[in-house]
Every structure is written in structure tokens, then in C-alpha cells.
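Have a look at these structures, which come just after this line.
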Structure P
């Protein structure tokens, strides 16, 4: 009782990385016939909403969505073994960084974000999984945290480092940013309803770029 009163909710177990989100779906996938062409998309709400917006695209392409809204790169790394490695995909497509910059889990540190991206890449390659890294999508402000300044600059800087690392590591890179950004760094208003997440038209562009990339990895 004393410790409960002293620490309150901190004493209760917290699934910080949300490992429970896909635990059942993972078990079902592992119990089914193995698909050697499996592709896992690891990401945040941009990935999660993608499947919700265009579920047929995921089915037709054999894509497995492992996006969780609000997550930062460190949370993705924490669940990478469960939600990617154990599924034994042929390819993993990693999209992260938006929520790091939005400070969803504390102050943004570009080096830490890159370290998490590098760790996921290295883990995947160690397990024989091909890696596709993607740019952070364009955005000029976060509607849930407008106190974050210089958003376009931070996104452009992170994208530069992701692309450079992809070249250095010998993995593929998809530049969603250039196809979706306005000159000032915001997402093209035709492609988004909230300035952060793509709408159906935005996902159309992403699907074309992803399909083109996957076709080169056949």
C-alpha cells in the first residue's frame, strides 16, 4: 500500500511500446502458411492509417501493416523483434521520425532518432531481411504540438541523414517527401486533410513509389 501511494500509477505495468497491439495478429500470421514474399511496413499512424484508407492495396501487395499511431523511433525499435523479425518478411519498409520531431516522447534528438533507424536496419539485415528506408513526410507544423518550431527544417535535415545512411549501408530509400511537399515544406494541401497525414490522394502517390521500389526487389 505504501509503495502504491508513493508512486501511484507509476507502479502499474505499462506497455510503453504497445507490444500488445499486434500480438494476436502476429500469432495468427505465424500459424498460417508462410508467405516467402511477405513485406512488413513498420511505422506510426501514417502507416496505420494507410491500411485503413486503402486496405485492398495491402491485400493485393501482400503487405503487413505494423504501424502504431503516435509512436517514436525508440518504441518501434523496442517492438521490432516481435512485429518484424519474428514474422520473417522478405522486406521491411521503415517509415519513422515524424513523432520524434513532434516531441511525442520528449525533446527531439536527431542523433538518437538516426541511431534507432540504424539499429532497426542492422537487425533486419542480420536476419536476412531486405530493408527499405523512407523519408519523413512533409509537414510545417504539428496540430497536436504547435510549440515545435522549425519543423520543415528538422524534417529536411533528418531526411538528408536517412538518405545518406541508406546509401552508406547499401539499402534502398524512397523519397516520399519530394513528391508530396510544397515549396515551403508543408505537405501539398491536395494530399492531406490535417497537414500531417496523407488522405487517399496522398496515399496514391506513396503507393506508386512503394510499388515501383518493390518491383525492383523482386
Structure Q
């Protein structure tokens, strides 16, 4: 696999290193993502970009020494937990798209595909099983695992992670595609955090497996929980 030669020294603090890599690649990937032929423009615009903007804001607060408080550091770490899986998904979508050439990946300072790259694992044909635990501080922790798993941990072979869809609604929602918010996660559990003003609201949640090329399996049933 070809390596990019632009990466900063490993002596750069981890928070700064993450920020440099994500910002640099994001800036260089914009034109490719928004190209209609690449077919990931909607995901980039409506899923990746809003979370990147939130991350960038929290990094700016942390980077400024006059506003670098313990809370700012915690907020940045939480934002990194969201943006890093999305960044990996960005790379997977670009790398898995036949319209994106190795020279394009190189121009974006992303690793090229190896000549002997193996075929991707098929996407799981069953939806994830999951349960939700209410956590103090207006949080819902989502534990997901393969259907039928006795230990209730892990992912099916070849699956990179899960897409999680969620939204507020007092009415019963059975179609996951109607849920407005989407995110990606690679390691159970995932914690959804809400504002204190959301206390008691009904949250509808569904998820599906995604393989290492961005292919998605079937949606789970929508499960409902109240914001604690």
C-alpha cells in the first residue's frame, strides 16, 4: 500500500494530529465527494459535514489556551469519537468506489489500494440486535451485537460497523428511513447524548450492519426509549 509522505511528526500531540489529518484530507476530498458521478455527495453533505463542523468548533475551543478547560477537553474527546469513525467511512466510501482512482486517493493524501487488495466481505444478511440502557446525564447507551449472540458483543465477520438512525417522535415509526439523524459506529456500545431540555422525549432508534466497502444490510426494527 502506498504511503502518503505529508503526515506530520508523531511528536505532534494526539488531538492536534487528529485535527491536522482530518482537516487536510477533508479539504482535499470535497470536490470528489460532491461530484455526482462519485455518488457519495449526499452522505458527505448531510452526514459527514455537520459532524465535522461540530468537531471543528470543539477543537477550536480546546486549541485556544484561554478556553481550554476540562469540559472543553471532554467535549473534544466526545467529538473525536464521532468524527474518527466517519472519517474512516469517508475513506472506505472513496476507496470502494470504482470511479475514484488510485491517483485520486493520492491527490487526497489517502493510502492507495494495494495491487492485491482482497474482495470485500459480503454484507450481513441479518440486522443487528441491540438494547438500550438509560445513563445519568441525558444519555442513552446502545449495545449492539449479532442476532442470536449469547455474549451480546462483537460484529459479524467482515462487517466494519453499524449505521444508526434515530429521531424524536411520540408516534410509532416502523420505517427506519423516516428517522432524520444518521451516524456510523464501529465499536459497541455507542452513547447518544442529549440536551437537558430533551428530558422525557421519545427517541426512535434503528440500525444496520455495514461492510468494509460501505454496503449496507437490512434495517433492524425500530426500538423506542425515553431520554433520561
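Rule-based calculations on the coordinates, nothing more; no lab input. Note that the structure is a prediction, hence the values are computed from the model and not measured. Cβ atoms are built from the backbone, for glycine too; each structure is taken alone.
Using the calculated result 9.8 for mean count of other Cβ atoms within 10 Å over residues 63-70, pick out the matching structure from P, Q. Source structure for this number: Q. Among candidates P, Q, the computation of FRET efficiency 1/(1 + (r/R0)^6) of positions 111 and 151 (r between Cβ atoms, R0 = 25 Å, to 0.05) that gave 0.85 used structure P.
When distance in nm of label points 7 Å out along Cα→Cβ at positions 135 and 183 is calculated for each of P, Q, the greatest value falls to P. With distance in nm of label points 7 Å out along Cα→Cβ at positions 55 and 79 derived from the coordinates and found to be 1.9, which of P, Q does the value describe? Checking each candidate, the match is P. Suppose FRET efficiency 1/(1 + (r/R0)^6) of positions 23 and 191 (r between Cβ atoms, R0 = 25 Å, to 0.05) works out to 0.50; of P, Q, which structure was it derived from? It traces back to Q. Determine which structure produced the value 26, 24, 17 for semi-axes √(5λ) of the Cα gyration tensor in Å, calculated from the coordinates; the candidates are P, Q. This value belongs to structure P. Looking at structures P, Q, which one was helix-only ellipticity at 222 nm (-39500 (n - 2.57) for each DSSP H run of 4 or more, over all residues; to 500) calculated from, given that it came out as -13500? The correct label is P. When distance in nm of label points 7 Å out along Cα→Cβ at positions 95 and 127 is calculated for each of the structures P, Q, the largest result comes from Q.
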